[in-house]
Structure I
């Protein structure tokens, strides 16, 4: 009888894809959806914040109490793997480049630590994401930016692009299997092509020609990466009308401390240009980074109010040992940073509500799940919509002409 394996994924879309790579390379084990029935639990971890580390560690402890064999993968394998293996909290640790060897590693008779390197790219073509309504495609790995607060380049390596032919082959297979929406992910997707004499804009144009591709959605992109070739595709119907452009802050002084490449005045011009084309716009924002004095915060918030934002991924600064920011002063109290986070979330929530109330565009919705008697999906602006229907709408595309915009989301009957 085959041993049963359960995969637990923490973190970003890139990790979702990485889990699919591991699952596709499982040959001698049975993959199960219920962790209680598993003999082995593979944890694909995140380490972007202390909270992410704690979440994975708490999950590991819970699995230890059940006596399961625990394998640690993902970014946390590099930052915390040796420590957890030494403490006998995990049976094995594998780095990013070793994902495709997982079937062999799960046969290991004794504890192992296989970290591999930070230079490789996956060779696996993921052709099945049957548990998902949309397909996640990793187009690149690593990051050449060295933002002062960020540990990710140290656990993912420098930026490197996947071969375009491999990306297109994967999308063709997934489109043939019924997928219409493709989410391009990676550590820093805007850097795609810099090592291959091409660009993200060119890749998107080639993807759009594949039969069955209805919508292409992008992960986070840097303001400085929205170049002329990218702007050429802004009017294309297959590009989701939502872009997530990472600001991280709206104070000139803070961006300098963070060693960011974007500049506030240029960012505002860019966002206004994109909004004028009808895009919903999201961003990342860190509150409580060292040096964010009350005066700096007041200036940054007043500037943020000017941005035409609809979505935000805001998080409190998390000190990561080994990064330049960990040595900076003054440190900001956690309760102050949290209050600032809540302040900008409320601001952008209000902006999102105003955007949805004003929007009279027909919504193009891919239904992803049935929850609490509502079919739930996302439109082309990456806004959630809850739909009442007697028909089974799961994994279907809808054109919603009439909807009610409420503070907690859009609602419709179909």
Structure II
């Protein structure tokens, strides 16, 4: 027992950059192994859904949402609120989301808490079955909303065991099927999961970017008034859309920017045609190295102009690549609304919202590019700036409100740079 306890302790020890080095130890621990294989017994008679991982691990449960089958990377999110915002965040393209908070769906859905019209997430996994909505803002039941978006879900599984499996062994691929009649071929699901190539090397920005350029005008939301129109714009900003959340665009507009959104494949020439005062690089899904094949040349040309540049999430990673740094896939990733990040310039700690599975390698930052923010969870790089130039980015999402406004200063910082320019 002492040896097993030591192995489990090593597996759960803090790991810089989410690098897991105790895979053999984890599988050797009998208690953890039992958790990892939870649900692999025969199908319960009442089960109408199954989540099958590429290694054959099977979780049985009750299906909800669309009667459909899907495949993707299985991740977990630790947020206790904002599930509709999470499900409609384009950064979740290619992913099946496991919510660690057990009660998801009890505030229903509405037409305001969305980040894109068509969700890019591929499915969701929850502990408790969905109850009827209990919120004055609810327009529809989560189950009905998911059916309308053709998204399947599974409830009633041990999400703790699944989260431990992801945490200790890395994010697996999985196939989820909701079959109201109960007919589920787990062998076929395993085969589909095993054949899915994974997010490493996958460009998903092209799947979620806008088809053509458009203007964004709407400001942020306030209780009783809904979304405001925003103040009179003072600056002209072009946003490269790699999967932009609407609330980022709202925050830019609220800060005084006239925002023109362009597709991810836009060239520097396309962008400069709008005569911008600055450029914004949005969040988005997939491997930055893959998206960078076409985005990095455009960003490098933009950097030569001296225009202020601000990047968030995937935009941060693409900016780093354009500056000469490198990125890598994380074993687990950061997904949740409780991530502490330290601003190295002020010493302040922000409670941030995060959603990313890739990270900029700190040791690869070239001379003249400085680290500005660091994760207090694992020490990974969370922000950078170019010395003496109006260029900066962060890995987390300042438009979200877990703090609730700890990180809004970044939009004002960008606007200040636009004014100086």
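Computing volume of the Cα convex hull per residue in Å³ gives 138 for which of I, II? Structure of origin is II.
Please compute FRET efficiency 1/(1 + (r/R0)^6) of positions 154 and 402 (r between Cβ atoms, R0 = 41 Å, to 0.05) for structures I, II and give me the label with the greatest value.
Once FRET efficiency 1/(1 + (r/R0)^6) of positions 154 and 402 (r between Cβ atoms, R0 = 41 Å, to 0.05) is tallied for I, II, the winner is II.
Quick check: 10 is what I get for relative contact order in percent (Cα under 8 Å, 6 or more apart), calculated from one of I, II. Which structure matches? The read-out was computed on structure I. When helix-only ellipticity at 222 nm (-39500 (n - 2.57) for each DSSP H run of 4 or more, over all residues; to 500) is computed across structures I, II, the figure -9500 traces back to I.
To test your reading of the models, identify which of I, II gives 13.6 for mean count of other Cβ atoms within 10 Å over residues 82-89 when calculated.
Clearly, the read-out refers to I.
Among candidates I, II, the computation of log10 I(q)/I(0) by the Debye sum over Cα atoms at q = 0.13, 0.19, 0.20 Å⁻¹, for residues 162-257 alone that gave -0.48, -0.93, -1.02 used structure I.
Of the structures labelled I, II, one was used to calculate distance in nm of label points 7 Å out along Cα→Cβ at positions 50 and 98, giving 2.9. Name it. The structure behind it is I.
Values quoted throughout were computed directly from the atomic coordinates according to the rules given, and no laboratory measurement underlies them. For clarity, every value in this text was computed on a predicted model and none was experimentally measured. Cβ atoms are built from the backbone, for glycine too; each structure is taken alone.
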